[in-house]
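Derivation of every value follows stated rules applied to the coordinates shown; laboratory data play no part. Predicted model only: the values in this text are computed from it and were never measured. Cβ atoms are built from the backbone, for glycine too; each structure is taken alone.
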Structure I
Amino acid sequence: MTVQTLPSILRDPPWLRADRPAELPAVEVAAIATAEAIDWPAPLLARLQARWVRTPASASDAFGFPQQLQLSAEGAQRLLAGQPLQAGDTQADYAWISCVMESPPDAQLALWNSFDRWHFSDLRHGEDILEVLARFGPEALPGALGMLATHAGKGPRVALMIDSPRLVDRMTGLARRASVHRGNAERWLAKFPRTTLCRALPQAFAAAPDAPRDQARHAIRWLAERGQSAQVLAVAAEYGDAMVAATEELLALDPLFMLPARIPRLPKFLQTAKLRPPRLRDGGAAMPAASIEAIATMLMLGQPDAPYPGLAQVREACTEASLAEFAWDLYEAWAVAGSPSADRWAFRTLGLLGDDETIARLAPLIEKWASDYTTRPRSDAAMEVAAVIASDRALALLDHQARKGCHRKVQQQAAAMLARVAEARGLTVDELSDRLVPGLGLDAPGSFVVDYGARNFPLRFDEDLQPFVRDAKGVRKKGLPRPQKGDDEALARAASERVKWLTKEARALAQQQKQRLERAMVLRRRWPAPAWRRLFLEHPLVRLLTARLAWGVFDGDHCVDVLRIAEDWSLADARDAHYTLADDAVVGIAHPLEMGERLRPMLQLFAEYEIAQPFAQLGRRTFELSPQERRALVLDRWEGKVGSPAGLHALAKWMWQYGESAHDGTVGSFLRPASGDLVATLQCDPGIPLRADLPAPAQALRGVRLFRLDESGRTPAEIGALDPVAASEILLEIESLISPGAGQ
């Protein structure tokens, strides 16, 4: 290999160049003060203020404070006098934010602003913080800002309503370094650009190199790149000509020279001789040690989702497989060295340079790490890797963890990453999941044939997507026919291995797709006819499940036709007559309550043709709300009845999600998407451990409530706001808790 064959970034790394641009000038100025404000959506403020009442604590001390706060007499007296708590005034390890509303009115503000942020627990995703802000306005900002500073990602809706220079450092840091919370931080910067710039500009041109300076420079460039150049320069002008000149120099800087003042040193565990080197696409030559060190330096300079720009040249010049091997060796060297937190970039490299083989290696590790709270952060980091790779296999892994992860936080983390990828592609999470179904190679010519050379057998799949063949008499064989004299042994052996692999992969795929299709029916998802054909009728495996379902053609919420897929892959209606689907039609999996008079003839057709369904559709149990229940705010027909802990865990694997856990790791609430913008909540006592393998007592069910999610937050809604399908499904799901075996 000659130096000339290397990409330019490796021939002459910018941080080693003698002609690299001079350090940006220092401009020492005091930050311009900006006012703090709460940007309330009017409906939300009105709702919160209207419902503010002091809620008595279930157990109070002698001064009227919740016992959960464990206040000393001196601490209680200080708060009642409007003074902040001091060290030793409370012995509480944790307290719900609702304790503020349960305390004496004259002490609430002082308690909120002085209680240790790390010991406050927010059960309602920012709703409690909003209630305090609505009650006290800007006077409550110290406590709110403390919560946002110490609880990463807590209440992003809250942060987006607070215009404060005290949030700038937090948001520029998250925008530069974070992965999951980066989007919310960037939205905050875009919403409050003047506040950001008034603090970031003096930081960006401070003389001393540090993390805040680096973060500020990236935030300024980020705003300018998104159409805010004029405002960047306008705020710079308020600091004088020197600031304008320095800012213009920053904005004009080549991204390759956006370097920290001190280039990081390579760690001791990085020994180039022990790493499989990246190889050039052109000729396959291995990278020399100096180039490997330069690549490692670039990896250290980058941030999650924001790699150093020069890395793109390396990815273009080297083979994907060799880069993935190099990344895996680097990760293993880091792990052997004790996984030092200062070098987490070595783990993140798996996302920047990894491939589907990386995902295959990480999948079992994620399951292992997620099962133990001490290693759960490692599983989160591995899922971030999958989100960065973003291949179909990587996203399928995230989709699996979002639905089947062993812990609620794992599920939430995976769901957040999927949502981020979907948003970047202009899709919903469900639409993204539609596109992640693997074909297992069955879209290739001849893939449905078991080839023995002299003989071959058509490969078929049953309602569980299990492959099988039939003998000459049409009888289903338990396995493949034994090779006979005249068969090609190599072909027969390869066919056997392929069918074994297909059996394993299709079994897992069938379970996943059955649940996906059932969820689509329950959530009343719809597809335009062209997309439906592509995603369901033309997919080599999904079509096999599609043909076992009854599909509806919809005009809004009204089902105007019901159809099935015939044996020749044409369409037939409930009378078994040929059906032509219009290109502008809208299609969905028909729920029995949507079919009306077409349900009975379709049931008869499926029975006559002996079509086994992948889940209970046509014969599904249905329920109705009573007139009284429709007018109620609480659906309490199960009040006090006993539900099984195993059943509640099963709900969380289905349509429901775990609510917030208490300090002892138990969960007493579950949430479920319902009709439109409605969310249903189910309460149970005394709560179940999040870990399904831990013993749990039987649970007393406490009813279902509905909330509408809108710009005013969570507004209670009457049970009658549910559409008939959602109401029936919620009733079915909870009935299954009381009567095991009565569910899907």
Structure II
Amino acid sequence: MIAMTGYTCCNREEWMSGRLLAGGMFAALLLVSGSAPAQPAGDAELAEAERLFDAFQFEAAISVLDPLIDRFDDPGADRTELLARSYELRGRAAFNLGRAQTARSDFIRLLESDASVRLPADASPRLIEFFDAVRAETVGTLFVTMDPPGRLVVDGREILLDALNTVVDVVAGSHTILATLPGHREQRQDVVIVAGQGYSLDIRLERVYGSLTVATDPPGARVSVDGQYAGETAPGIGPSGPSVPILVTDLMSGQHQLRLERPCSAPQSVPFNIPDPPVDADIGVIQLEPAIATAIIESPVDGAMVYVDGVLRGRAPTRFDDICAGEREIEVRTQRRRFVDRRDWRAGDMMTLRADFRWAFMLLPDGPASGRDNQVLSRVEAALQDSQRVLLLSPTPGELQAIAATGGLMSVVTNEFRSVAERRAAGERLADALNVQGVAWVTQVEGGAPDTWSLSVLARGSGVTDTLRVSLGDLGSRAAAIRLLSAEAPIIVRPSLGVSLVDVADVEGAAVVRVPTGSAGQIAGLTVGDVVAAVNGIPVTSTGELGRALAARGVGAELSLSVRRTARSRTVTARVSETPDVVPLDDASRLSNLLLPDMEDAVAVSATALGQSAARLNLAATHIRLQNWDRALRELNQAVLPDGPGVSAGTVSYLTALCLLEISQLSAAEAALRRAVAAEESVLFVGGPRVSALAQERLRELFGQRR
């Protein structure tokens, strides 16, 4: 409560001496305001007025001060200090000119802005006497006792209390007194101050709430009480040790629950009680136990970068003994592939993660990133995360910034009306900026099943997208999309007998239909019409089983083949050779944008001349599928295969002709087609059509000529 009595007991000095004040001095009235600008308006005019006053040019000083006061004598001007100094200076100038009434008016306005103001001690005695007389007619005194000491506000202006008892000068009139202190009931009182009189206010603040003080070691703990966040413990003075205590206020009497949570530390719950009446509780320093696990990172690629929760932590292979318990994401990155492991780590876990890299494609937002975009991309990533060879990534905030920093590249990449060359160039720059193999994006399929999306995939180096449809809520649709994204890289060099084999109805074994001269089969004695029935005594019932048997033994192995012809059987010995193969140009079971990095890898790792040429031939075929005619020709020029049966020099000639036709080099295309026509034993791919017939048809269509 606030008790108020009239000033009747004594004068200021007597009242003050009767109280035990800290330091024996009273507090001045201070206005709480924002900081002034670095070079406030009006300061130059005030300085000029002070110069004129000091030169005894009082009229000139007043002429400068009049417009200055008119300009800032407005509550919105926010120049209280400048206005007070201006009133004081103009009042003193008027007094010196004998204008007592004008000086009195200015001193009243001065005191209304700051009732505690006094004139400098070096002012003339007559002026001080005059000012004190005006002051006595304008200002009264508040004698304030507040227990416990808190915050005192008079008419919205805060009084800084430095003791239990405080003297406050206040302009005569009605005032609102507000006393507050955290944890105590607010006290408010309207009073009327009479000039020259004093009033005593005895304020007793009632405690209604308790508080809690707690520190943690180590610092950095999230503090909550009864489920409400209260702050975080800040580091102490030294490099280690407990935190600065945190104060939680406004706690009612009764039982409460303190919760402390910190990364890498076990969470703690501590019950505590605030008694009635409430008090300030201090439970000291709470030691937080570490909660960490160990992750061992193994990688087939030395030096791959390892990230934990998006922060680069080192290079594989490596070991981390400080993985914080909880949900963590560990990512291993090469230039274009990534491995991501997301799991809930428990304290004390030790686990080895073997990086099984997948091609990384960043999912692009549909225009400016929105909450809906991010939600959809995250759902697509989760729905297709079981793909064995492709990792679709929804972008992090940092990756969204990287996408935005590339300017309009995303709009070029996703615009199907831009040229292949434009999309390819933009896609390469975007993939390089994001350190991924390529990009992907989704658009909703209108009129389809609910939650159905079209997923477009664009690899680095491609300007033509692969598109597949997936219904996120349909298990079968997701499984079909995952199968496409999981397709293994095709075999580009196959173990072979060098002969053509087919399956014949009701015949167990692989039937020989062509035996090129010089092939491994011809050397072994195979002839057209033979049926290979067993390999090293193990029956084979089809060309597929024979192919698997050859692959299991490997190139160079000697095999004993059981061969049937009509009613007779014989055994021949054959050495396994190798033959190149090419992915079919119209093979819809494989995405061209996944074949591209596969074939680029194959070129990089092939160790034999035949393997290198086969890899380049397949890379060229992939570029043809993607309409990269210039890059296909570059690879075909380096694919050196011998003449002869199967995938051979004639295959290279035919694919070369296709590219030349697309870029309108008709003479060179015709010459390549004629070379393909002459290669009668060459095929487009193993088990595929002969290129001679395909080339003849092209010549007929384009040039009206026959071989």
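Comparing mean count of other Cβ atoms within 10 Å over residues 320-327 across structures I, II, which is largest? Walk me through the numbers before you get to the answer.
Details: I: 20.6; II: 15.6.
When mean count of other Cβ atoms within 10 Å over residues 320-327 is computed for each of I, II, structure I gives the biggest number.
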Task: If P(r) over Cα pairs in 10 Å bins from 0, in percent is computed and equals 2, 11, 17, 22, 20, 15, 9, 3, 1, 0, the structure in I, II - done: I
TODO: Consider the structures I, II: one of them gives 4.9 for distance in nm of label points 7 Å out along Cα→Cβ at positions 160 and 312 as calculated from the coordinates. Say which.
DONE: II
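Given a value of -12500 for helix-only ellipticity at 222 nm (-39500 (n - 2.57) for each DSSP H run of 4 or more, over all residues; to 500), point me to the structure among I, II it was derived from. The partial results should precede the final answer.
Working: I: -12500; II: -10000.
Only one of I, II returns -12500 for helix-only ellipticity at 222 nm (-39500 (n - 2.57) for each DSSP H run of 4 or more, over all residues; to 500), namely I.
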- [ ] Output the label of whichever structure in I, II has the greatest value of distance in nm of label points 7 Å out along Cα→Cβ at positions 328 and 472.
- [x] I
